[in-house]
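Colleague: Okay, got some structures for you below.
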Structure 1
Amino acid sequence: MKPKEVIKVDRRTFLKGGLLVAGGGLILPKLSVAYDPSEILAWTRYPLKSPKYPLIVQTMRPKNFETPVQYYEHFYTPNEAFYVRWHQADYADKKEDFKDYKLKVYGPAAKKPVEFTLDELKKNFKVYELTAVNQCSGNRRGLFDPKVTGIQWRYGAMGNAKWVGVRLKDVLDAAGVDPKAKAIVAYSSYNPPTVQGQDHFAKAIPIWKAMDENCLIAFEMNGEELPVENGYPARLVIPGWTATYWVKAVTDIQVVFDLPRNFWYDTAYRLPRYKFPIIELWDKDPSAPSVPITEIMVNSLVVKFVNNNTKRTIYPYEVDNTQIKDIKNFARVGDYITVMGVAYDGGYGIKMVEVSVDGGKTWREAKIIKSDGRYSWVQWEHTFKVEKKGVYKVMAKASNRMGQTQTFELIWNPAGYHNNVVQTFNLYV
């Protein structure tokens, strides 16, 4: 299919295809093509008005929706296209549900418990701005082989946004944190357990991380108040760490000397020790067989190819974000092709992105075209000339300032975390 062709879908094809959702439940078919999303998405927006663009459904209850890759051509992922991740099926989903919102900070290691309305948070503390990548721990889990259990995210359980809020440290200081405190435990009373007896979804954050000046209690995202689906009225922003710590609609922060038992950090979101080059370890006990997942591994994503001669652009992904590895009928000898994408890590800073067009035999440094601080992703691009007919094996790999780089082989683990394998595309000429 040519990138600029209008996609027409009859009812039978519509009902048999894969799923995209816009707000209340607009469904789209899976299309096995490298397509121009301007046609598909314009067509889908008409039937429903929604605060969210059409997203890829992973589960409906709880809501887990994936961002289509083409939205990552925007440096800041639009709020309307930002992925949605919830663990419990029951949660407040209308802004009026939060009219009595308060944030409470208390616990055995808090000397003077405090609570604040949203307005009080904004008035009582200095407001800061930070750009940071928010990535689900299981992003790209659906690409694991052998398969693992869990939501089968492909490439779209992440986004880059400008967050505005108050420092978590300042709010904790107001509660008088005991110097011997070990951690905070944060959760939302608006997202209770679905089944009686289950643990509340809660996250334990070591006190040294919680007191980092870059951690926020955010109430704005890309210049607007947080969408309900993304944590309204306030959420934690723990930059550099995976989104499991970014508790949405946070209402309770307990400051503790010892961690209470909870499935969501005792059992879930853990990695085999020594599998990954993690610098910020939650638990530094060398005898522990597993450790909580923390920082994001260095990674990159190819978003699109642009033919500078024909002015054609393709996003090499199916509607469900499955990568289309073979790109045909796009380039000719003499054409100049630009590969564009994003790269990010756990906050150490992207040093460079390299692109190969010969399957990794030789590499050329890509141009970084935009960045916004060490927790933000960078946008990059690389242009090459098609010199002859054949297959160009296009690859991109990112490296950070700590010397970490993407892998060529999957580091398999039971939970399906940290998939940062270099992508490969076959460009046929």
Structure 2
Amino acid sequence: MGSMNRDFPVPSLFGPLLHFLEQREGSLRLCGLKGSSPAYVLSRLRPASAGPWIFLTPDEERAERIRRELLFYLGPDPEVDLYPGWEVKPFERISPQAEAAGQRWRVRSRLLSGPARLVVVAPLRAALSRVPPRAAHREQCLILSPDREYGRDDLVHRLQGMGYTRASLVTEVGEFAVRGYLVDLFPPSTPGPLRVEFTGDRVDSVRLFDPESQRSSEAVEEAKVLPVKEVLLFPERFEEAARKFSARTAGAFPAGKEPSHQPLERMKQGIPFPGLEFYLPDFYPSLETFFDFLPPGAVLFLDDPAELEEGLARFWEEAEEGWRNACSRDELWPSPGEIFLRPEEFQEWSRFFPRLSLSTLEVGGEGETFRWETDSNERLRSELLSSKSEDGILRLLAQRIRSARDKGIATLLACFTLRSAQRLGEMLEK
């Protein structure tokens, strides 16, 4: 499907928004947006403005919905990406899924290297987590290409350090398999899993393959391989983590008493364990933030700032409570402020970039304010779903279309195929 906006000129009421994006400073508020209208606004503005855009939402569900709506208006656009959160509660002994962690590496890597028109949709919690520094991203970006001097065993060692799990068959992101001089792997940064064939210590070929049939397909001239764990699992990283953990926790317990779980021993042995990501500060000399990866031309779009503010306070309460509970169990985690952005840090970062606030209600906020009148289709959807027959649905839909037409409002109906659109048109005409 192509862009829904390809042949439609940008209406004049978008003028102040376009001017704001050209100036790239300060803040602007747009109120009265309902339904998918925030995604529609972005899709109309996007062709007129370069620079990455970051769309911050209050939660994961809203982020995924916005991403789908953007793809609806823009078409299958590779420059729209989701930056997921860890999807675990603070200080739980649970590690994020490899696919989510790998996707986070991929988005940050794309922000470092371009493209300029990248649109990143990020839930608030994802943006609050501190991350490995940019230097680690540059070091851990492995490029595989035919004729490159790189041994099979070197690749296996590298994949294990980047958090990949060895499997008999590769079907999911974060897995790899070895069969003779073939190495299959599924990075988060490629459209599918890769099959790398070696001749001695040289890469002979790199191909995509189907994870279901396991059959190879087209050749790849160059493939970027990224980690699938926030914590890199190389021996030197574990050694540094053990030193920092020992220094940080020295004197925390009386002689003879040990913490309720033994992260230090596992670090010394280089053994990953659930919840390892909450020891992230011990694995790097220093951490950075998601916002450190944004270039100067980035623009922030804030989805309902009031909800974002409430979500920020709620998350920080949850993080502090989780840490206090862990301390009461004699668990020696780094403090919440070492792992997550504090509320004042988030506010400071958000003011560093030009920001456009999008909301339903005109409540509080800062910057020049514009109000649009939009409507969602939730009421119509409920009425259609309550109809007990196809004829009833079509009659109600046709009635709504005629009523809108009488008010000078055009109705656009989207279908999956041309045939479906023709059939729907024929039924509505009846």
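Colleague: Could you figure out which one of 1, 2 the value 23 for relative contact order in percent (Cα under 8 Å, 6 or more apart) was computed from? Can you show the working numbers first?
Modeller: Numbers: 1: 16; 2: 23.
Clearly, the read-out refers to 2.
Colleague: Who wins on mean count of other Cβ atoms within 10 Å over residues 165-172 among 1, 2, i.e. which is largest? Write down the numbers at each step before the final one.
Modeller: On the way: 1: 21.4; 2: 14.6.
Greatest value across 1, 2: structure 1.
Colleague: Have a look at 1, 2 and say which one yields 1.7 for distance in nm of label points 7 Å out along Cα→Cβ at positions 133 and 405, as calculated.
Modeller: Numbers: 1: 1.7; 2: 6.5.
Structure 1 accounts for this read-out.
Colleague: To which of 1, 2 does the computed value 38, 25, 19 (semi-axes √(5λ) of the Cα gyration tensor in Å) belong?
Modeller: On the way: 1: 38, 25, 19; 2: 43, 30, 21.
Attributed to the structure labelled 1.
Colleague: helix-only ellipticity at 222 nm (-39500 (n - 2.57) for each DSSP H run of 4 or more, over all residues; to 500) was computed and gave -12000; which structure, 1, 2, did it come from?
Modeller: Values: 1: -2000; 2: -12000.
Going through each structure in turn, the value belongs to 2.
Colleague: By the measure FRET efficiency 1/(1 + (r/R0)^6) of positions 53 and 93 (r between Cβ atoms, R0 = 25 Å, to 0.05), tell me the structure among 1, 2 with the highest figure. Intermediate results must be reported in sequence, preceding the final value.
Modeller: Values: 1: 0.90; 2: 0.10.
Comparing 1, 2, the top value of FRET efficiency 1/(1 + (r/R0)^6) of positions 53 and 93 (r between Cβ atoms, R0 = 25 Å, to 0.05) belongs to 1.
Coordinate-derived values only; no laboratory data. In this text, all values refer to a predicted model and were calculated from it rather than measured experimentally. Cβ atoms are built from the backbone, for glycine too; each structure is taken alone.
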